[in-house]
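Once you scroll down, you'll see the structures, which are given as structure tokens.
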Structure 1
Amino acid sequence: MKSIQERKEEAKEYRKVTPRSDLGNWEVKTGRPIVEELLELQESTRVKELIPIRHERMSATPFTFFRGASIIQAHDIASTPGTVFRAQACGDAHISNFGIFASPERRVVFDINDFDETLPAPFEVDVKRLVASVEICGRYRGFKKKDREKAVYDAAATYRRLMLRFSDMGNMEVWYKHLDLEELVENDALFADERQQKVMRETIDKALAKNSERALSKLTESVNGKLRIKSNPPLIVPIRELIGEDKQRYDFHYNIKKALDIYKMTLPIERRGLIDQYEPLELAHKVVGVGSVGLQAWLLILMGKENGDPLVLQIKQAERSVLEKYYGQSEYAMSGQRVVEGQRSIQTAGDILLGWLSLDAPEGIHKDYYVRQLWDAKGSFDLDKITEKGLAGLASMCAWTLAHAHAKTGDRHAIAGYLGKGDTFENTMVSYAKLYADQNEADYEMFLKYCKSK
């Protein structure tokens, strides 16, 4: 096995193959697919009746368009110079896909919260998506150029410096590192400003209040003494409205228990008995997110043996990652397993009920899903209200989590050796973020014209 120093030196030599400055290159090449071609390809397997909702959400701003168009940037990154230094990529690491979680020990941590596209890929795939999103978000908020540049520069600098630091650590030390928000608020200079501290505290408190009891009160109502999920079509449609009351009474418990038995076997053995302590109560289809609209997503309400002990699970359809076309197929045959195994390897503190299942849908199509708790002290930052300083701070926190994920799952020594000690990488990412934000705005205008023409 090559020594750490040898791997670092080889990575430095790789700069002759792909200079770090080349990572900032972007220009439209002949033959680039038009926006609608890539989106229609992605939407071909989705629920057609929900596509207008997806387009409506993506049409709101260039930033919401960017959030929903991961397939476009995945194609564009693959067509530009890149490295061979792989890690488990999030695959859709824009700034809205990071947030707050409660660890199993109920500490509040900051981490990635979306893994639909996760796949082993070159480290820069995630970093480019992050820095472009920071620039696009800053433009959406109307921030000055210097403030946007600072936020992007700080994110790239955090990633590079953390990777160098992780390279100096032992394997177990890297694995146990995490971004504890409560400690960060108390001790980090980033939150020395009282306004920033107040916003962070409010965000943490709001996240901690989100649990299955809260979800139950928001999503259900009592009808003739029975608890039911509120109907709000097409965003929330209870199963009773999709298949009829009589059929539901006949099939619901049998089919759901069958699905739960499949899902349960993907959990660590000590958690399987936990699911057995709940009985399925209600099921509904729910439209979620921006880019995910059109995929099947279900809310499953279960109730413990004693009343007042609810558990709300989300069962979300998983398809092939947008990265698979460019970086190779997943080692997992089931897309739900790809999502779950990727999340388990990346996240510092994951959902204890995260698992997957694969089922034949009523229309005869085989579909993969992953399962997680709907609300478990999960929260996110309000980007519509974020300040210039807040954006720079949040971008750096996102970069911290990416560096940690890549250090855990890739060759942190090679990545550190390639990035080096100077700020070439930071300046390159600032350049790339500007160029790709310009491209995103042009693609957004094309998308609006496409939507009007339909």
Structure 2
Amino acid sequence: MIKKIYQNCLLPVMVVALLVNYTSAQNPIIRNQFTADPSARVFGDRVYVYPSHDILATEGKGRVGWFCMEDYHVFSSSNLSDWTDHGMIVTQNTVPWVRPNSYSMWAPDCIERNGKYYFYFPTAAKDTVTYGRGFTIGVAVADKPEGPFTPEATPIKGVRGIDPNVFLDKDGQAYLYWSAGNIYVAKLKSNMLELDSEVKTLGDLPSKGLKEGPYMFERNGIYYLTYPHVENKTERLEYAIGNNPLGPFKVTGVIMDESESGCWTNHHSVIQFRNQWYLFYHNKDYSPRFDKARSIRADSLSFNADGTIKKVIPTLRGIGVTNPGKEIQIDRYSAISPEGTSTDFIDTTNRFLGWKTVFNKPGAWVQYNTVDFGKTAFKNLLVSAISETGGTLQIRTGSVDGTVVAQVKIPKTSEWKQVKATVLKFPKGVQNLFVLLKDDKQVAVDWIRFE
């Protein structure tokens, strides 16, 4: 059978970096740094993602071999394809109550209320007499979703744990969820900085195996409490439903199975953007042998008629529509031929350079979906490739036997080379592309781009 991976369709005031970085991405969606635990939010006409920021611990900087995070960035996109890094918004040693050099700025969240943006983050406090050992949760406030954020002088009183999630119900009541062995919830005051009820332990969830990372959302009157849970060996994403943010909840199903990569953690969020639902989560794409250096992903999510969630199958292609005038990373394919095609890192000493697609059998192909050509008559195709043998590639639309858009002769070369070919037939509208090898050669491709 053909192997396919389908697309599921601080200082008192922290200054945001003046230099804004742009990343055109599939999965993972951020491709120049490690990111994890994505909290995605829709503010206005953009999606903002607030992840934690994994770095590699070294002697004297965090705990070697363990999670190490010292700050937070925020990313945004208007099209789910091009992501802007707005820079660092909170860092550990400028928050008044945080233990210096704790490297424990774990999974955050952010919510908007009355024109203010409240960023919630867990970490260790330096005053263990007042706040105890372990984690507590603080808040930073901003006038814009990208900051600058000003951290509060003290953490939220009465909260001990990690993975904060804030849910704002239709009646205006806000709820704070977090985890620490169990999952907890309490109402928040309208100032979003203090609890307004007793803390409730949500006891309707699995009692065996670790539960963490709660994320609450509502759809059609159903409240979905979603969370990672270790049912077997690693975390999978599960959900329970109820008719009230405080429960009771009924354990209902699995959103995403344990990762094939063996990444021990997963952490997620769920949003609706322009009439489509999406799941944001993480894996260890850029660090296959070390699952404390993770990368965030996104795939489409959908529901059955009864409101239950259809299981999300992770993809490489991810979400968003690709601009053909930008580099199309065909290694983030939608489908791949059963033989003769593989992917690997371009450089294992710098994995953020991404992957290459290797073709080594006549007829070997990859499929890359949802490229929007619009009405532009592109004249040329540029391919970044390397080949010790030389070879001929074809780019087709529609199907693997479809219309030939361009044919590219890759010369023998021991270095990466950009090869140009004439577009034979102008594609129009949204197309699925197929890249295939015509001859008995071996060619590695980094990307293709129309111009």
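If mean count of other Cβ atoms within 10 Å over residues 143-150 computes to 19.8, which of 1, 2 did it come from?
2
Thinking of 1, 2, which structure, once mean count of other Cβ atoms within 10 Å over residues 119-126 is computed, gives back 23.4?
Comparing all candidates, it corresponds to 2.
Starting from the value 1.4: which structure in 1, 2 was distance in nm of label points 7 Å out along Cα→Cβ at positions 135 and 399 calculated from?
Answer for the origin of the read-out: 1.
Among 1, 2, considering only FRET efficiency 1/(1 + (r/R0)^6) of positions 175 and 303 (r between Cβ atoms, R0 = 30 Å, to 0.05), which has the greatest calculated value?
Top value of FRET efficiency 1/(1 + (r/R0)^6) of positions 175 and 303 (r between Cβ atoms, R0 = 30 Å, to 0.05), among 1, 2, belongs to structure 2.
Computing Rg and Dmax of the Cα atoms in Å gives 22.3, 72 for which of 1, 2?
Here the read-out was taken from 1.
Where does the value 0 come from, among 1, 2, when helix-only ellipticity at 222 nm (-39500 (n - 2.57) for each DSSP H run of 4 or more, over all residues; to 500) is the thing being computed?
Structure 2 accounts for this read-out.
Comparing mean count of other Cβ atoms within 10 Å over residues 47-54 across 1, 2, which is largest?
2
Just so you know, all these numbers are worked out from the coordinates, no wet-lab data involved. The structure presented is a predicted model; accordingly, all values stated were derived computationally and were not measured. Cβ atoms are built from the backbone, for glycine too; each structure is taken alone.
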